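Structures incoming, each one as structure tokens.
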Structure P
Amino acid sequence: MLQHVVRISDGLGNQMFQYAFAYALARRTGAEVLIDPLFWGTSLRKYQLEKFKVTNTKRMVSRVWDYILGFGPRNGRRFKDGYRQFLIRKKYQLIKEKQVMCYDENLVSQTRPSFYMGFWQTPRYFEAYYEELKSQFVRKKNISVQALDYQKRIQEETSVALHIRRTDYVRQEGNAALGFEFYEEALHRMQDRLGAFQLFVFTDDKEFVKKNFKLREYVLVDKVCDLDEFELMRQCDHHIIANSTFSWWAAYLGMDKGGIVYAPCTGIWSQEFYPKEWNLIDTKTDI
């Protein structure tokens, strides 16, 4: 049987895009598609797909062998990477994504064993298997006790999730954080369409939001883990997402693909990145 491998890396949202690409590739071609989660012991990012009910879990490098290559709990970066380079040279042709957030038909019709390295961030790669993926991207464990109060409010009211991502986006050069102009416009349009609603703000920079977000009264989702935040965001009726794969997936997996969704169209975050049902607002990142 023809065999391919898809690299899994970076944060949760990126991991979900990579997994969705791998799953769709297997379903579409009938090939066996392995995954290759590659994370360093010193990295802030961790492999998180195992927290969900995913089915395609066979790895190119076994957990035990990866543990040995990593010297147990330590880093072992060059040994992990070196072993993978050896396997790729021996068994596969290496295919790297040429342009982010753009669909490439040729990538999913390879007749030679291939190792795919990229992010594959367009729903065109996996839209045909949406319901199957939605049933897999479900948490194995229930949300925490701390998150239950937020969940109750989200379910009782017309809820809108608003995501503000900063941390690694805020930098002197190449700042990728959105300005408040985008959120102001999105909230205005949401108000016109919904009337009254309860706003829930999700962010990785809570102190910044507390000090600076004055556009509307809101509930700040705080003191829960990132997977709880993801689940709570997903359960909201409607969404205003950031230029972030984290909130992209939370909206995409929500009811009716997020209900009414407003998303920023800026830089590389082009129209092909978003489902056709969503509403795009041309915007700029904060200066």
Structure Q
Amino acid sequence: MSSDGPYMPPESALLLLNPQTKRLVLNRRGSTVWEVTTDFGPYAVKVGYPTTVHAWTALAPAREAAVLRQLTSERILSGEWEHGTWSAQPWRKGDSLYELWEPYRFEKEPPAPSLDEALSCAVALAALHEKGWVHGDVQPAHFIVGQSAGTFLIDLALARGGRVPRAYDFPYRGCLVHYEAPEISASVLEFGTATPTREADVYALGAALFISATGWRHVDYPDDAPRPVQRQAIVKGPHRPVNVPGVLGDLIDQMLSPDPADRPTCAEVCESLTSAR
């Protein structure tokens, strides 16, 4: 088992990218991420390693690279290193949804968040669904809202929808619990794994919009609660009242339905937001 990092980009990555500069972006949950400048533009280099809790994090960069190669024609690199795998993909410029909506969370009577920005996130997720994929890890930090290039949906290591090399694949054991749908949490509690779905992605989008607009998780549980306790709270419900004003609040409430069949599709979310603008 490796240490907690952070780890430098492996030599094999440096040889392919020949970066001029490197900036450490984050190191947590088995992943060290760097922003590097190259002759091809800025790149995100992800260095995966196992943790004391999860071994799959070591494989996540290479798995994501395999997914991205099926979704984009951009230059995607990956390889193996001493403690796991690494990948490199174009850097996405912009702010995360949670960062972008921070001003709304500090007003006593906040206005309705931007429908255009909410729509851009829904469009990014709908585009993935239209290609036959589910994301499996929808959360506010994974929507990068660009100033001119639209919104990017990043971190596709848990996505399902195409073939992934067996050496880099691993079972789906849920995602960040704050955004898990009840059926996903229930399956993980009972079986240890689950099957990500479009309906669960929509639920997670609703939870992501809610926390970004209010600062509150959609379900109440202690900050330090173990994950099984968090998941039990998700399964038992109910979610907090959706106090986001306007059309967006009504739509979030529909997306957070405990019954997957009652949730709108991502395309329907886009239609509702478009007509409300």
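Since every read-out is calculated from the coordinates, none of them should be taken as a lab result. Only a predicted model underlies this, so the values are computations on that prediction, with no experimental measurement involved. Cβ atoms are built from the backbone, for glycine too; each structure is taken alone.
General remarks:
- Which entry (P, Q) yields the derived value 16.0, 51 for Rg and Dmax of the Cα atoms in Å, for residues 88-247 alone: Q
- Given 2.1 for distance in nm of label points 7 Å out along Cα→Cβ at positions 168 and 184, calculated: source structure among P, Q: Q
- Each of structures P, Q was scored by mean projected area of the Cα convex hull in nm², for residues 128-215 alone; the highest score is held by P.
- Computed 19.7, 60 for Rg and Dmax of the Cα atoms in Å - originating structure among P, Q: P
- Cα Rg over 2.2 N^0.38 Å, for residues 24-63 alone derived as 1.27 - corresponding label from P, Q: Q
- Distance in nm of label points 7 Å out along Cα→Cβ at positions 8 and 256 from the coordinates reads 3.3; which among P, Q: P
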